[in-house]
Structure I
Amino acid sequence: MDEDVQALGEDLITTAARLVRWVPKDSSIELSLSAARLLARLYDDGPTRISDLAVAERCSQPTITNHVKRLEAARLVQRSVDPKDGRAWMIKLTKRGQQQLELMRVSLGTGLEPYLERMSKRDLKALRDGIEAMRRLMRLDKLPG
């Protein structure tokens, strides 16, 4: 692998993660970043089996099960039997879960506003262009080989 491409990948991931951790949080938001991440995955992917969530999140099935139990208790997700396998559970985002995810996203975006307002038009354009490039990057996963 080209060293520059490897370094770019590493910088992209670490910077995106740091940005989410850094952005000032609205104290009224009770959703943790890990909970928001699971809700976002369900929002993007639709109903998902617990085992598939564990693989996607790179953690154990018991860990995901515990997260899901907390989210279910908060009525942010609901569990139903997998129609393809009665032994497995499908996890689905509830309307309340979708609303909480949206509130978290708005809060994070609002938290960045004062910083974005201080940036030059050139930097703002670079950020917009970078977001579009990241979206194209993620679509590559859905394209055939």
Structure II
Amino acid sequence: MIQREQALVEQQQRIRHHADRKIWVTFRKEGIHKYPAAATDPALATGDEYDVSFLATAHRHIFHFRVWIDVFHNDRDIEFIQFKRWLENLYRDATLSLDYKSCEMMADDLYDQIAARYPDRAIWIDVSEDGENGASIQYNLSKPAHSIKI
């Protein structure tokens, strides 16, 4: 019985040691965008209840962001308040802009900035319009770049 309990403890330690660790932050940003093709694409400008041609006109949203990033240990590898403020400042300082982009385009732009500052980490990004509809993209590494330290 003691050997079995020891084996279970060792298994838990192995699992914990190899766990996928991420922190996440959320923030919101007001933006204006449009989808010019909506006015002329017959699949979008349908003239019936599915018509979304109005998307061709500039319109306002509050874009909601949720960003996950790999961390390699449990003691504030990336301090999430600092990470969140840095992300918000990318838009405040006009390093990035929201205007006229899809949620997927916004996620890709944000990924490029994060990956440049924090290389070799999986990054997942959700971007939604008003917290209602959006996109989720997982930028994963093919294999772990660092060993986990606890």
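A short reminder: the numbers here are calculations on the coordinates, not readings from a lab. These numbers were taken from a predicted model, which means no experiment stands behind them. Cβ atoms are built from the backbone, for glycine too; each structure is taken alone.
For Cα Rg over 2.2 N^0.38 Å, find whichever of I, II sits highest and give me its label.
On the way: I: 1.22; II: 1.40.
The structure with the largest value is II.
A value of 20, 13, 11 was derived for semi-axes √(5λ) of the Cα gyration tensor in Å, for residues 36-107 alone; which structure in I, II was it taken from? Show your work: numbers first, answer last.
Working: I: 20, 13, 11; II: 37, 14, 9.
Going through each structure in turn, the value belongs to I.
Rank structures I, II by FRET efficiency 1/(1 + (r/R0)^6) of positions 76 and 100 (r between Cβ atoms, R0 = 41 Å, to 0.05) and report only the one at the top, that is, the highest.
Numbers: I: 1.00; II: 0.65.
Structure I comes out on top.
Upon calculation of distance in nm of label points 7 Å out along Cα→Cβ at positions 28 and 68 from the atomic coordinates, which of the structures I, II produces 3.2?
Numbers: I: 3.2; II: 2.3.
It was calculated from structure I.
Can you tell which of I, II yields -21500 when helix-only ellipticity at 222 nm (-39500 (n - 2.57) for each DSSP H run of 4 or more, over all residues; to 500) is derived from it? Spell out each step's value before the answer.
Values: I: -21500; II: -9500.
It was calculated from structure I.
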